[in-house]
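Next come the structures, one after another.
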Structure 1
Amino acid sequence: MNYIVLDLEWNQASKPEDSDPAMPFEIVEIGALKLGSDRNMISEFSRLVKPQVYTTMHSITGNLIHLQMQQLQSGDPFPAVYEDFKNWCGDEPFFCTWGPLDLTELQRNMRHFDIKPLANGPIAFLDVQKLFSIAFDFKERRNLEFAIDHLGIEKDIPFHRAFSDAYYTALILERIPRDVLSHCSYDVFHLPKDKEHEIHTVFDDHYKYISRPFESRERALSDKEVMSSKCYLCGENTKKYVKWFTTNNRHFLGVSECPVHGLMKSKIRLRKAEDGSLYIVKTQKFIDKKTADSLKYKREHAVKEHGPDASL
């Protein structure tokens with residue numbers, strides 16, 4: 001397996017009314033580095049893409065990425081560049097990006113040009129921005145230049161071009177402790193097609209579940225798997241400690257107690273898919289009694305303020 005550290009630059013419509021909702025951003029540059037399993041650099045990829053949709057450079061985009069439309073005319077159309085990129089990646093690439101957006105925008109552009117999808121469901125990848133925060137104990141996401149400065153890496157090429165940002169991301173990835181690499185993320189441009197292909201992942205400190213699409217909120221919140229509070233470590237049934245509740249009708253919280261592993265917080269998030277359907281992301285994590293009791297108080301307050309609508 002090779003790591004493909006990917007960065008994209010994209011353009012958008014100069015006027016909001018000229019934007020295509022199905023592809024609001026058109027890729028104008030692809031930059032990537034291929035790393036071996038030991039995260040050593042193997043090869044590079046850098047190509048400009050000749051625009052087909054937004055043929056005027058947005059002023060903010062041009063100033064940020066230091067590219068003008070006339071420069072992009074020397075590039076090739078997206079399908080040709082993507083085909084070369086795919087062949088360069090090789091079999092079973094494992095993508096790494098700075099932040100969660102690049103794979104989604106890549107797949108939107110692929111869909112626009114009728115290119116075969118990267119996968120038929122969610123794609124596991126490394127969000128190096130998130131891994132940096134985990135590895136170096138930052139509670140909030142930091143920008144790429146901050147991470148480079150924090151690690152004392154020499155800034156020998158300008159930022160905000162696809163290859164340079166991929167290069168800096170690769171240098172940061174090299175410095176992430178190996179045990180942190182288990183914290184993979186999932187791009188959900190394509191959702192699990194059915195129950196059999198839903199995502200169930202146990203990390204070192206929590207569990208994540210990504211559902212298939214549902215036609216409605218009611219269908220989602222009546223599904224047994226969605227609402228299950230079984231212990232993700234041992235599979236034991238748990239006893240309710242704090243019943244499910246919500247303060248915004250999009251996120252739902254609950255706490256249950258496993259006889260073996262203790263108090264476990266469950267959180268359900270309702271998300272909207274590309275096609276407008278709903279899906280669920282559920283996370284579970286073991287917590288102490290003080291945290292559980294604070295959630296019990298929060299539920300009581302929510303029920304007093306919002307009535308029955310606050311509970312499931």
Structure 2
Amino acid sequence: MHKLKNLSQSALISETKSAILEERRATTRILHCFREIESRMLYAESGFSSLHEMAIKYFGLSEGAAHRRISAMRLLKEVPDLAPALEEGRISLSVASTVQDFFRAEKREGKKTYDREAKLELLKKMEGKSKRHCEQELRTISPLLKPREKEKALSADAIEVRFTMTPELAEKLGRLKGILAHQMKGDSSYAKLFEVMAGIALKKADPETKKERKTTAKQPSPTSPTQTSPARSQSRYVPAQIKSEVWRRGQGQCEYVDPICGKRCDSRHSLEYDHIVPFAKGGPTESDNLRLACRTHNTYAAVREFGREKMERYVRGLK
């Protein structure tokens with residue numbers, strides 16, 4: 001810092017310009033590193049359910065910074081010409097991320113699929129534009145495109161969520177406010193409505209909550225699925241009692257543990273009942289051969305068991 005104070009005006013400007021160029025090159029290198037991490041599924045090996053989670057919890061990026069870099073990385077994978085545009089400052093990281101979000105939204109909503117040439121052509125139109133101008137340009141192409149959902153931590157006990165809903169959904173939620181008014185206790189906010197709805201949904205969907213409600217459950221009989229019969233063990237079907245046992249043992253959380261540092265995946269999202277010894281290799285559908293796994297670690301286990309080549313067509317990012 002003291003050295004900078006001794007620089008002349010022109011030297012300081014030159015130094016700043018060099019630092020910005022270095023920053024752009026470093027950012028592009030990070031995108032290439034993220035690409036390789038995703039390709040090898042190193043985030044899964046390290047106990048994370050996604051590259052996005054690893055970027056935040058291991059590399060220390062903010063939600064927004066992680067999203068921008070991962071989105072830009074995926075666009076760079078499809079359009080390699082993005083790299084020099086980023087390094088030269090013709091396209092900012094925010095603009096690249098916004099354009100990639102646009103391509104994904106267009107595809108998701110079935111409006112249009114862009115090939116590499118079309119993506120490159122649109123990127124050239126965005127050169128030199130700010131994120132705001134980029135968003136305005138994209139809205140002229142697809143006026144009804146929904147903005148990306150946003151989740152932002154406001155404090156230790158408050159999270160802001162923004163999303164766009166259709167008039168039909170708004171009407172349904174309005175009706176639910178009336179139906180659930182007695183449970184909302186005079187609070188007509190959407191936050192209270194979602195809190196009440198989440199409680200109702202969990203009572204129906206959470207295996208542990210279901211189990212607690214069965215106060216008069218029967219004791220397993222000698223032919224109960226708890227002691228899996230040969231016919232059961234030869235099927236992928238997992239009986240309810242075995243599901244309950246596996247869920248309770250795993251405490252409703254992915255059971256993958258990083259073999260090096262011992263970090264357990266903390267995902268509770270879309271958990272699956274994964275065969276430890278794969279079913280395709282003769283593994284039985286019994287509680288001792290089942291574990292809870294998030295989609296990522298179920299897939300990662302399959303890649304390790306059956307090989308990268310075989311799984312490339314099923315797993316995004318391996319190619």
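FYI, it's all coordinate maths here, none of it is from the lab. If you're wondering where the values come from, they're calculated on a predicted model, not measured in any experiment. Cβ atoms are built from the backbone, for glycine too; each structure is taken alone.
Values for this structure:
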quantity: helix-only ellipticity at 222 nm (-39500 (n - 2.57) for each DSSP H run of 4 or more, over all residues; to 500) from the coordinates reads -16500; which among 1, 2; calculated: 2
quantity: At a computed 0.55 (FRET efficiency 1/(1 + (r/R0)^6) of positions 31 and 295 (r between Cβ atoms, R0 = 25 Å, to 0.05)), which of 1, 2; calculated: 2
quantity: Label whose coordinates, when Cα Rg over 2.2 N^0.38 Å is calculated, return 1.12 (choices 1, 2); calculated: 1
quantity: Value 58, calculated as percent of Cα pairs over 17 Å apart, for residues 199-270 alone, assigned to which of 1, 2; calculated: 2
